[in-house]
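Visitor: Below are structures written as structure tokens.
Values quoted throughout were computed directly from the atomic coordinates according to the rules given, and no laboratory measurement underlies them. Quantities reported herein were computed from a predicted structural model and do not represent experimental measurements. Cβ atoms are built from the backbone, for glycine too; each structure is taken alone.
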Structure I
Amino acid sequence: MKESIKKRIVEKARDLLFTKTEEEITMNLIAGELGITAPTLYHYFKGKDELLYAANQLITEEITALMSIKFPPSIPAEMRIVTATSLIAEYFMKTGLPASYLVEDPKDRPIVLKEFRKKMTDLFSMYYKNKKKTSKVGVEQTTFRYLATIEADLVYLRNTKKQLSEDFAEKVFSVII
């Protein structure tokens with residue numbers, strides 16, 4: 001029972017991180033959102049910093065899980081990239097996490113951007129290797145273009161209140177390679 005309450009608290013703090021800055025989030029706000037008292041939060045967490053750290057860790061786990069999907073070797077590299085694109089975009093659309101998170105410096109962001117970029121670079125390296133593709137644009141530059149294209153598309157979709165299209169990943173992929 002205690003673990004489920006603690007989990008609900010962390011999930012609520014995570015949800016608030018998607019829409020508010022850390023400065024705007026207070027223990028009273030979280031407690032109010034959950035319909036409990038602030039002292040109850042202190043039963044589970046020493047303070048706001050510890051709670052927000054746990055919420056940031058949850059975001060890290062969620063994004064890492066998206067990037068850690070194990071594909072069977074028979075799945076072509078291009079399909080892996082398309083699948084990863086769709087999953088990442090859906091996460092950003094669903095949560096409201098700023099799309100700029102994909103290309104900005106991490107600066108206190110919950111996931112280490114360098115690791116995120118490395119995973120995408122690895123996917124592109126596999127694609128280039130499998131296609132024996134030669135390009136003037138390197139894998140790292142392609143990765144950055146890819147992430148920037150996702151960001152631009154997500155910002156556009158959010159601003160126009162449109163849904164993610166079925167072929168979102170294929171469109172992004174066609175733009176950057």
Structure II
Amino acid sequence: MKVTASKEQVASILNDYKSETHTDPETGELQFGGLPIIFARAEIMSSIYQELESLVGESASAVLKRMGRSYGEKFHALISEEQEELLKDRKTSLEFVCAETQAIGWGNIMIDDEDDKITISSKDGLASGRTMTNRGKSHAVDSYFVGYFEGLLSKLDNIDYYGEESECVAKGDAQCKLVFTRKQNL
């Protein structure tokens with residue numbers, strides 16, 4: 001099953017963000033409903049990746065992937081708590097993931113849900129890949145997003161997934177492509 005989000009689904013989520021975002025008058029904190037948020041430019045993810053890479057080398061990908069996974073798991077918990085009906089139907093769940101990803105500016109994604117793997121692709125690239133396109137990277141840079149979707153999908157299916165980015169616009173590929181397979185216990 002191939003899943004994308006309609007313009008209406010993206011607009012609905014974006015409108016929710018617009019109507020539910022406010023500043024707490026006591027703390028000055030920006031919140032979406034009761035959840036603290038930070039609006040940030042896509043450039044921040046690529047800057048974090050580059051700074052981390054300069055500090056720890058190739059381990060930067062693993063660190064960002066782990067951070068992303070934790071957030072994907074937490075986002076699933078938030079959906080489970082606040083929008084339980086989204087999780088009752090697989091197609092609806094995946095459409096929501098596509099719409100949310102686009103509404104928050106990470107990129108327009110398509111999810112190809114097959115029996116043995118899940119592929120997430122973005123023909124225009126994900127946020128870090130798009131930002132770093134002209135910087136001549138020879139490797140994939142969207143580690144945070146790989147981890148995020150790995151965590152979210154693992155919680156969604158109650159199966160431990162392993163993900164990797166097989167294509168990335170930052171290294172000259174036509175798209176960013178993330179492939180998730182069931183993690184094999186060794």
Structure III
Amino acid sequence: MPGTLIIIIIIAVLAGALIGVYNGLIRSRVRVDEAWSDITVQLKRRYDLIPNLVNTVKGYAAHESKVFEEVTAARTQAMNATGIAQKAETENALAGTLKSLFAVSEAYPDLKANQGFQQLQAEITDTEDKIQASRRFYNGNVRDYNIKLQVFPTNLLAGMLGFTHRDFFEVGNQAEVETPVDVKF
């Protein structure tokens with residue numbers, strides 16, 4: 001009888017540990033999904049602002065059609081991107097075209113003085129800051145989740161329970177990000 005009780009206690013402890021590990025992984029995965037949702041909300045906000053920005057600049061600099069086409073194409077690609085890596089790549093391209101659009105606006109003092117343009121530029125800047133904060137939040141949650149997948153004893157169970165590694169949402173290489181836009185007229 002005492003041997004049976006010990007076996008029941010061991011089984012109960014192992015079942016409790018399995019439940020604890022599983023629930024911890026679920027919590028971490030949900031946090032990652034929630035953080036990704038925050039990013040998509042901010043990206044949608046940026047997508048919604050871009051046509052207004054392009055139209056405002058177009059009113060002052062209609063002959064800069066190549067820049068407008070590039071911004072529109074980059075926006076479309078970013079909106080249609082799937083997967084974290086592709087989304088990050090297209091978002092980086094979109095950020096680059098927006099830099100070009102803002103650089104074009106520098107050549108038009110009337111546009112820079114336009115209150116609507118200034119408001120849109122401020123909203124885009126605010127949105128970019130929120131995207132950056134959301135990206136940090138997401139990447140922090142992904143880091144914690146991926147660590148859980150790799151540490152003992154969770155790593156023994158994670159694969160069997162269907163939990164997989166998640167990718168970070170990264171900005172392009174630092175040289176790309178810090179390189180100023182070359183605008184020629």
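Visitor: I, II, III: which one has distance in nm of label points 7 Å out along Cα→Cβ at positions 74 and 90, as calculated, at 2.9?
Guide: The read-out was computed on structure II.
Visitor: Out of I, II, III, choose the structure whose coordinates give helix-only ellipticity at 222 nm (-39500 (n - 2.57) for each DSSP H run of 4 or more, over all residues; to 500) equal to -22500 when calculated.
Guide: Going through each structure in turn, the value belongs to I.
Visitor: Right, something else. Please state which of the structures I, II, III yields 0.96 when Rg/Rh (Cα atoms, Kirkwood Rh) is computed from it. Don't jump to the answer; show the numbers that get you there.
Guide: Details: I: 1.05; II: 0.96; III: 1.23.
Comparing all candidates, it corresponds to II.
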